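Peer 1: Following this line, the structures themselves.
All of the numbers you see were taken from the coordinates with simple rules; none came from a lab. A quick note: this is a predicted structure, and the numbers were derived from the prediction, not measured. Cβ atoms are built from the backbone, for glycine too; each structure is taken alone.
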Structure 1
Amino acid sequence: MNIGFIGLGNMGSPMAINLLNAGHHLTVFDIVEASVHQVAEQYPQRVKASASPKALAQAELDLIMTMLPASAHVRSVYLGPDGIFANCSSKTALIDSSTIDPQTSRDLAKVAQDQQMVILDAPVSGGTAGAQAGTLTFMVGGDEQQYLRFKDILSLMGKNIVYCGGSGNGQVAKVVNNMLLGISMMGTAEAMSLGVSLGMDPKTLAGIINTSSGRCWSSDTYNPFPGVLENVPSSRGYSGGFGADLMLKDLGLATEAAKAAQQPVPLGSLAQQIYQTFSLQGKGHLDFSAIIQLFQKQ
């Protein structure tokens, strides 16, 4: 297929490379020219650099994928006179894998419907490691027949491709999952810090938790206490992984969606406030498991 890809950041670049490795031809755009050159230099015969989202949308493409930082960027790229909708053929399908608020995805779906175009929201879970390995989970919202049509393409970048229902539901699944992740990470950090301060060996304590009722992904796969697990951010100075500022962003999306639905999320709101405090301390660049530092004696 001839695929357009907008957004070649830490997630988008390896996703695009997996599509290229599968033999597809890509037209790419990113505001950081170095990111475009990095991909184009690896596959000079199958990558075209585009000057703008408008120029990319005007190319003869089967599919355009976007992986952008926030809702404002998505609206900018899709809407307006220089956006995808104003310049794209109705024959070109659209998939947005950005993590944004569900309402923005639903607004884009309404525009697409009015223009007889196809768009899916397909945010991902799995981080940069999953993007590089092609093992991401895609949570897909939109028309089910279109989901089935593009499932094989998404499978080139992910291991689990899950249909979540109508437009925006992919975003719902993503923000709800990450809200729970933020809450469970804080709980794990608080419990580990308390146990160690009371005299427990951290590895022994983690082993007990992970074979008991307190077990969760944050404790048995991504433990925040340094030295408990190898090859996780807590054992390399909280570098890499999923940044605390990204967790803060997703918690904000969850709480804003909850307000719109008039649904109470007291633990999600508390998690957002705590991650906000952590970010204001200048630590938002650290992996989100570094939140344990707020619970440890200095």
Structure 2
Amino acid sequence: MTGVAALAIAMAEGLAATVPAIAPHAGTLIAAAFVLLPLGAARLWHLKDDVLGTEGAPLRRGVALGLLASLLVLVPFAIGFDVLQVQILGRQRGAGPGLASAGEEFHGRLRTAPGPHVGIYEEDRGLAIENATPQTLTLTPACPSAQPGCTQRRIAPGGRVIAEPAAAADFDLLAPDGHRAAAPILAGSEGVRIDLPVRAAARYWWLLWLLLGQVVAVAVPEEMFFRGYVLGRLRSVLPARRRILGVPFGAAHVLSALLFALIHLVAIPEPGRLLVFFPGLLFAWLAERGRTIAAPAVHHALANVTLQLLQRFYG
């Protein structure tokens, strides 16, 4: 079943790369596959148990366990992350955009897009604007020109500029004839289509959407599949013979974490992606300890959000 899920991910990523209209919805397709595949298998093979791991302990207990695990794990992780970035990698603390953001749609460097276009994505403390058109464009901020960072700037074909926060909040892109650029304006790693003028004043609502997106589209579907269906099937043939901190833990839990790590290579085939094997072990332990996927889902979502936020404070 994990192989089928991997195939579903590959197909969704392939469609996103070839059909631009599908790109913003690739994550939704993958999340649906993680939930529907176990349900389909349960119906096909007449599995009577809880294949998604949602019918165990009360939800409140699972959420509380996930929050406690996050407190114990993520605070030391944040301290270690800071040491790594500043002391080892030599990055500057506070040089990134921080929590004030232009919005979720501007996150991530724009993926390669066909045809003439303008790409806009958040970088450092402003917005990077890439001109992939054959004509020179003029960045025209709405703020007064006397304000620092608010002067007009020209962007040659193939060129890129960084609009500082004051200018990035509200600006237009003008063609040589003085009219607005006619090329598509694409934002963020998903290539979201936006209109001119670009209004990207710093705000914080994206934090809520980031958390909700991680819970609904990432953590819950993945935990239903790996700690609900996969761990449940493995546990039925590989019962744990030992306990870790009072919780049954054995080959089934380790193998589920390994499969969880391997499937991350489908979308992004980089060896570093295999490091999620270690959080996968903790997710498996939490699922066993809480007798529900609520605990690992809460910790999974908070861990992803914490990492994304930490990365924004260094440059």
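Peer 1: Which of the displayed structures (1, 2) returns the greatest value of distance in nm of label points 7 Å out along Cα→Cβ at positions 50 and 282 on calculation?
Peer 2: Comparing 1, 2 by distance in nm of label points 7 Å out along Cα→Cβ at positions 50 and 282, the maximum is at 1.
Peer 1: Same structure, new question: When mean count of other Cβ atoms within 10 Å over residues 10-17 is calculated, the result is 22.5; to which of the structures 1, 2 does this value belong?
Peer 2: 1
Peer 1: To test your reading of the models, identify which of 1, 2 gives 24 for relative contact order in percent (Cα under 8 Å, 6 or more apart) when calculated.
Peer 2: Corresponding structure: 2.
Peer 1: Where is Kirkwood radius over Cα pairs in Å largest, in which of 1, 2? Intermediate results must be reported in sequence, preceding the final value.
Peer 2: Numbers: 1: 20.2; 2: 21.7.
Once Kirkwood radius over Cα pairs in Å is tallied for 1, 2, the winner is 2.
Peer 1: While we're here: On distance in nm of label points 7 Å out along Cα→Cβ at positions 90 and 274, which of the structures labelled 1, 2 is highest?
Peer 2: For this comparison of distance in nm of label points 7 Å out along Cα→Cβ at positions 90 and 274, the top structure is 1.
Peer 1: Hey, percent of Cα pairs over 11 Å apart, for residues 202-241 alone derived from one of 1, 2 reads 68; which structure?
Peer 2: On the way: 1: 58; 2: 68.
Only one of 1, 2 returns 68 for percent of Cα pairs over 11 Å apart, for residues 202-241 alone, namely 2.
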